[in-house]
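Have a look at these structures, which come just after this line.
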Structure P
């Protein structure tokens, strides 16, 4: 209340006291007159308060009572606040309707979830793709309606950087991409997209690669065999020996690429977890070290450090393939005067295998794409070293089968560090 209002109230109260004193003086009872005047004034104020309370209880701000004085000012302020509130409410409602209309018209599905993953709202596209039914599914947990194990694991895992691809259970053969986007105070937004066409194209591509690789393996083996025989034949003109040797080298390179494609196709075609056979990582590192030292050219130092004797639980053939790919890459791109170091250690998080080299290194912008099939940092350099661009893709899929992850650290001109992180359940502690 501002100073003018206080002055007004003070003036009215003084007037009441003066009038009460004047009336009491007529009967020679000044204080009784003042008391009666104040009582009447208080009753009038209580009456005004009751009128305001009755008006507020009716919840009809537009039917404001006609009042004067402080109560009239209070009523006017309440009416102004109500009208301002109604204006903002209508504005928010319009914005909400526009938002719902725009999301309803989106080709992608949108599902709004609370922090408990209960459905608050969804558009028509999401209802069609996920099989949600009107208001009947509002308030239900989304994993009770979309029961695909992959989605439930994705939702509970809390790692929403990439979407999850799942097969629809609505009835038609359909593949959906669902990505969770956290926002607000723990709320979630599920974006649903029909990726059936992309999934079918990817399946066709994988089938083609697998079939073509399988068909190419036999003729390449035959070609390599004949070329080897020809290069060893003393009757062959010495002038064509060098071209024959180059042809055989390229045929062997193609055979290696075909074999990598077949291995990658087998890994991609199965989602089952790898078995839990005990693998002696220390012995495997020793074997990989011998393989590197047996190469014609190799780093000056090939070291291995075993900080733990714990065994790794997995599929021996796959683990050998993944570790060999990492060591082979490090050996290829490390100069003869450099060093290569393998290390195996365990901690509370699980087991870790790293390959560190002092090679040419990799630029930071290439690192996120290194595990893509056929991706090469330098295609010319990869051809010189015989790289297929599939090694790290194989490593990624092998680690996924074992519930593990690959981390990559590298600097151009200073070397690289590739580390495989295995969960604790994949480590058999030494007795």
Structure Q
């Protein structure tokens, strides 16, 4: 995954994690002790609440509590009759909003939105409940990827409720980010952070990605470094900072951060171990001590596997083989590819191994590896058949080499080179 994509993935995960919290279910508070109004300046005229008879009120409260306790079956049984047939619009609205929550959290986003809108449109709820649910509706729309409606509903909440919160600006920033309105997302998240002494840690994920997408690389690096300096043992902060340095091709900086975490025992995420190995590999490919840095990448993977931080997977053995090649250790790369190949689901590792074996004049081994790779499935068949052709040529089997090269000529990616090879082979008869 490209590092720009990595920041975007982190931001998307942050967005989903924030929306994953279940919105609060409004309770029947008509008879509760009088509390200070949450929306004292609201422009909405508060309706007179319909009375609820005692028996129905008991069922309503039991149903709301069941919904709060995630006992969906009990809540549905108690609340559906009230939502469908109560003489009290107030009771209907409370029951309906709880049923909306059940639908939404059960994966029926559109059904949840429809029911929550029905509850709000009844105009039967007190202001504190009404505006709480209107904010929830904005979250519902965002979770259903209806971002313009989410922003519109959030603005209505502000305009009518005459209230603003850090959470609201955080939600706005996340929505703006998903709409690719990066300057607006940055402004909203920064505003949210000024309104609370306990900012949501997910907000910085959105901020990092928004700075990155808008090309503000200096701000990205500053924010990532600030995060890590405040939370040196925070895996997410470490991941963000190293990802930023990799994106900006500051490989020594990424290595310094990740090696420090490795030395103090806080390098725990598999992706961070992989990024440390990749940092050494990229530094080597940039021309800085290719042999030494390639060997360091190999050693990082060995260390990660020995400590159980890196899985003994096709991906990691393939990465180790690639690092060995960069470190000019072709024999070692073959050993790592041989470990990766049985674990892989396609023939890409086998093809990589065949290429190295071909360079080492191991023609029979290369033929065996590439033949198995083609059978297992490769992305670029033409390239694989060219390796097979060269292996056959090394084995002095010209008819088989020509047959393989004819297969390569059928692939548009390799047709030109293959046809030139075939033309030259024909002229040499």
Structure R
């Protein structure tokens, strides 16, 4: 374990605010207002303050207070709020009022860190608590009356689009290796122009330490990054520093090029679609390694299959569109949204590498046709076969599969009557007699 870097001395006698702003609306919401009223000297901190100053919507509200967590919980309950001890060992409780939740954390200082966990103790020193945060724009704090404290120039950095570590970047990265990934996420959302060169150099040196991160934490950060409006620039920086290959392997070569192509063609800002574009192949396997959910992995597998099924149709897409029969066959086998994912993916790959194939207008026409086309549903079920006299058992599934293959070959247009007739014909071939129509 490494000891944290020396902190500026404190507390300061007056600890005056850096300025005052018109109190943002989130401070007046019932839960936020009640928490701040119940804890004298408490302040809103972190993302809520940052986003309010940036004029962005505030999602979650975090509050810090100069009391031990047990006292925070007692004061909140005395004020009539419900309290959940969600992270008491780290000084955090969650207060709930009127369906709104606010996380409240004791002011802390790090005693020791190991790159993943920290041993902390409580403090009353606001500057010391701010000094343990990752970026200057996240070290801001705000009172209920709109008094703003800014110990490290975070407001100026936020206005300039400059993502800058609090203190020495190498030390901050050694304290928590995940901060390297958070840097790219914040660069994608708040960064403007060239990234901080000192931070980039420290991250490049810290790449070997990323192997110590848990797969779950990496997956969460990657998805958050890919949810940014335009993450391609940050991903290019991850490629250049060696971070992306360290996390995803050599198959991530060209990831930023693919993301830019997705943006250029107007693809949905979908983190899973973007993750698929990060890898030339093996996205589902990479997601499994990163402990993605079964649903997320299944989506990537289905997208790959849908993209494979689209490949034979590309000449038809380029020359006016594949036949409706071919599209109906695809829709019968693949969910429509997976096919649409695959069209964006194939179009972006073709564009990124200047491969010959359908132009953008052709892909747009194909998506329009897919969206307008009803999903064909095979009209027979097991009960229909039983009603026609097929004996229970494996023969039901086998015969229905044969009829469905015939239905697919014909473009999925045969109706119930035609499919029943086909089933009856199969049974005549097997038993030499017709089945009742049922």
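Read-outs throughout are calculated quantities, based only on the coordinates presented, and are distinct from any laboratory measurement. What you see is a predicted model; the values in this text were computed from it and never measured. Cβ atoms are built from the backbone, for glycine too; each structure is taken alone.
Summary table
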| read-out | value |
| --- | --- |
| For 6.2 (distance in nm of label points 7 Å out along Cα→Cβ at positions 216 and 400, calculated) the corresponding structure among P, Q, R | Q |
| Which of P, Q, R yields -14500 [helix-only ellipticity at 222 nm (-39500 (n - 2.57) for each DSSP H run of 4 or more, over all residues; to 500), calculated] | R |
| With distance in nm of label points 7 Å out along Cα→Cβ at positions 96 and 360 derived as 7.2, matching label from P, Q, R | Q |
